[in-house]
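Trainee: Okay, got some structures for you below.
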Structure P
Amino acid sequence: MNTLVEDLLNTLRDSSLVKSARIVNYDETPSGKLELKIRCQLLRDYRFQVWLHIEPAFQDYAYQLFTDRPLLRWDNAPHYPGVSTAPHHFHDEKNQVSESPLGGDPRQDLALVLANMEQWFAQIER
């Protein structure tokens, strides 16, 4: 298995938020293409998904916290060119779009997303 995928799984399994993580889709080619989807069960009915599409010339990603509806989402789809961090952007639980701290390195980005989710959970539990 790809070392990136192993690193991401280890990061998820080390997180106090993640009860379980499983690969739903994994496809890697010798030319450097990687399609990856990981789904995680979190506390209560919360779930989290990591989606990566990596090719030598570009990379797409989406990270999503959800229940029966999307709650928090980070992605780099080019739909919001007016956001200062475009194409990287964030959707909050009201689907309002804003700047994202992510930069496209899945190892660093996943750590940032998990930290943001921990803060979000701390706020809603007050």
Structure Q
Amino acid sequence: MYLQLAQVAFFFEKVVEPGFNYFNTRDYQICSADERQRLLSTDTYEETTFLLIPQIDRNEIAAKYLVEKNNRNLLREREVEDFYRKFHWYVEDNHLANDWNHFEKLELIRFAATWCERNQLRFTGKQ
């Protein structure tokens, strides 16, 4: 079994609040906190079977993208509350949606791959 990162990459992105998704090391599936609790209530699963999936803030990914695009003006506003909205406008106004989507997914796959390596999980980044 392998975790196919291209299919689950967006579970690693923190949008607003942590999603509290867990990785089941037994069957290599992602489950919600409720599903995890249900499985733990059976005698066949233990706490150590599940790993909390870490999440990277989407603003951090957007900031990396702005560095790549050399957009220092918008990058300076990273700590402003509506940064992501302004970032989204930048992407739309400059017709960068496809480029941004590709960049974002690759960053999430890299983040997830690092987590898999630390936890000695088998994974693939192939589509």
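Trainee: Figure out for me which of the structures P, Q the number -14000 belongs to, where helix-only ellipticity at 222 nm (-39500 (n - 2.57) for each DSSP H run of 4 or more, over all residues; to 500) was derived from the coordinates.
Mentor: Traced to structure Q.
Trainee: Hey, relative contact order in percent (Cα under 8 Å, 6 or more apart) derived from one of P, Q reads 15; which structure?
Mentor: For relative contact order in percent (Cα under 8 Å, 6 or more apart), the value 15 is produced by structure P.
Trainee: Assuming 16.0 is mean count of other Cβ atoms within 10 Å over residues 52-59 as calculated from a single structure, say which of P, Q it is.
Mentor: For mean count of other Cβ atoms within 10 Å over residues 52-59, the value 16.0 is produced by structure Q.
Trainee: Let me ask something additional. Of the structures labelled P, Q, which one yields 1.06 when Rg/Rh (Cα atoms, Kirkwood Rh) is computed from its coordinates?
Mentor: Derived from Q, not from the others.
Trainee: Quick check on the output: 38, 9, 7 is semi-axes √(5λ) of the Cα gyration tensor in Å, for residues 20-75 alone, derived from one of P, Q. Which one produced it?
Mentor: Traced to structure Q.
None of the figures in this text is laboratory data; all of them are computed from the coordinates on show. Here the structure is a predicted model, which means the values were calculated and not measured. Cβ atoms are built from the backbone, for glycine too; each structure is taken alone.
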